[in-house]
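Bear in mind these aren't lab numbers, they're just calculated from the coordinates by the rules spelled out. None of the values given here were measured: they were computed from a predicted structure. Cβ atoms are built from the backbone, for glycine too; each structure is taken alone.
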Structure 1
Amino acid sequence: MTRDAISVTPATSFKNVAERLIQHGLSAVPVVDDHKRVVGIVSEADLLPKEEFKEQYVREGYQAHIRTRLRWHLSPGGGQAIDKMYASTAADLMTAPAITIHPQQTAVDAIRLMDEHGIICLPVVDYHGRLIGVLSRHDLIKVFVRADQDLADEIQHDLNHHFAWVDTSGVQAKVKNGVVTLYGRTRAHSEAVLIAHSAARVNGVVDVRDKLSWDEDDL
C-alpha cells in the first residue's frame, strides 16, 4: 500500500478535490472525518458528471445511454451520476460507505474486492476504521515484479516448513521470469499436486510447470 495517503474531508470543496487528484496523480481519494475514519471515497468519475450533464442547465435534455444508467443502478451506493452534477463538496461527491481493507488481508483479498465492486483503489484502515494507507491497482501489480530469487526462496521456505508430513527433500524449485519449474520426486502423486498448488499460491508467481514424478499414483 501507499502510506501517508492523501485524503480530503467531507467539507472539502469540489475544486479542491479536483486539485488534489491532479496534483498527486490520483484516480481516487478517501474522505475522512475528524478522527481519520474513512467515511467515503471520491474518484475521478464522480467529478465528471459536472461537465457531462452541464447541458441540463440550458434544458438540452441529454439522457445517458441505457447501459450507463444500468451501471449507475448496479454501482456501489446506488443512485445516479446525474445527482453529482449539483455537488459542491466531497460529501456530495463521495460514494459511501467506502469499500475498505485491513493491512493483514492478502493481495488476493484486495484484488477480489476490487473486481467484485468494480473499484480502482481501496483505503486501508485499522480496526477502528482509521485511514493508514491506500492500495491501488498499480500497487497490486508490483507483486509480479518480485525477483525470481525472492520467489524461489519463499517456495523453498514453504516446502521446508509447511509440509511436515511430506518428504520434500527430493523437490527443487527453479524460477525464471516469474515462472516456477518444479523438479524431483515425491512418494505420492497427491503430494506432487499439493506442492504444485502451493507454489502457484505464492504472490507474484506467473505460472507453475510441474515436472515432478512420484512413486505411488494414489490419485
Structure 2
Amino acid sequence: MAITEAVTSVDSVTLEVDDLAAAQHFYATAFGLGPQLRLRACEAASDGFRGFTLSLTVSQPGTVDSLIGSALEAGATSLKPAAKSFWGYGGVVRTPDGTIWKVATSAKKDTGPATREVDDIVLLLGVEDIVASKRFYVGRGFAVAKSISRMYVEFEAGPGRIKPALYRRRALAKDAGVSPDGTGSHRLVIGGGAGPFTDPDGFAWEAAP
C-alpha cells in the first residue's frame, strides 16, 4: 500500500457526549479548537477510563496555565495540577463530558506573553499490545515517526493534522492520573482517510467527510 497523506492523516476526532449544547459551550470557552474537534450526541454506556487522552502541545508554560485555567473556569476537573517535570511543564484535566485532556510544553520558562495558540493536538490511544497495534496501523499505511520499545509509538502527521500515537493502556491512565479500569464505549470516533474500520482495542474510525 502506498503511503500518502490522505491515508495516514487523522483529520478530526469526534467526541460522543450526553449534552451536546453544554459540550459545545465548554469547548468554545475553554480551548476554542476548530474543525479538528467535533461533537456528537450519544448516550452509549461508558464507565471509568475510556482508554484514550487528547493532548494540546503549546509553546510555553504561560500558555499551559491560560488554557488549563479557562478549562477549569468552564467546569473541568483537575486531575494533575500544572507543574514542572523532567519533560517540561503541563497539567491534566477532565472535561464535563468525561474526556481527559493534557496541556503541556517542553519549555520550562516563558519567552513572552501567554497566548491561546495550540501547536499540536495529539491523540493517545491506550492499547493492550503495543507491538500488535503498531503492526495493525502500519499495515494500514501509517508511517512510524517515533517508537520506544514496547511502550510508545507515534505516527507521522501532516501539517494541521491530529498526531496519532499509541501508549500502553495502564501507563496512559497513570500519566493522566486515573485508574486504568473502565468498560463500555470509548465515546470517540476518529476521522481520517484510512477509515472506516475498528482497531484491535475497539477504537472506531470513519472516513473523513
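To which of 1, 2 does the computed value -9000 (helix-only ellipticity at 222 nm (-39500 (n - 2.57) for each DSSP H run of 4 or more, over all residues; to 500)) belong? Only structure 1 yields this read-out.
Of the structures 1, 2, report the one carrying the highest value of relative contact order in percent (Cα under 8 Å, 6 or more apart).
Structure 2 gives the largest value of relative contact order in percent (Cα under 8 Å, 6 or more apart) among 1, 2.
Ranked by distance in nm of label points 7 Å out along Cα→Cβ at positions 31 and 135, structures 1, 2 are led by 2, which has the greatest value.
When semi-axes √(5λ) of the Cα gyration tensor in Å is computed across structures 1, 2, the figure 48, 19, 14 traces back to 1.
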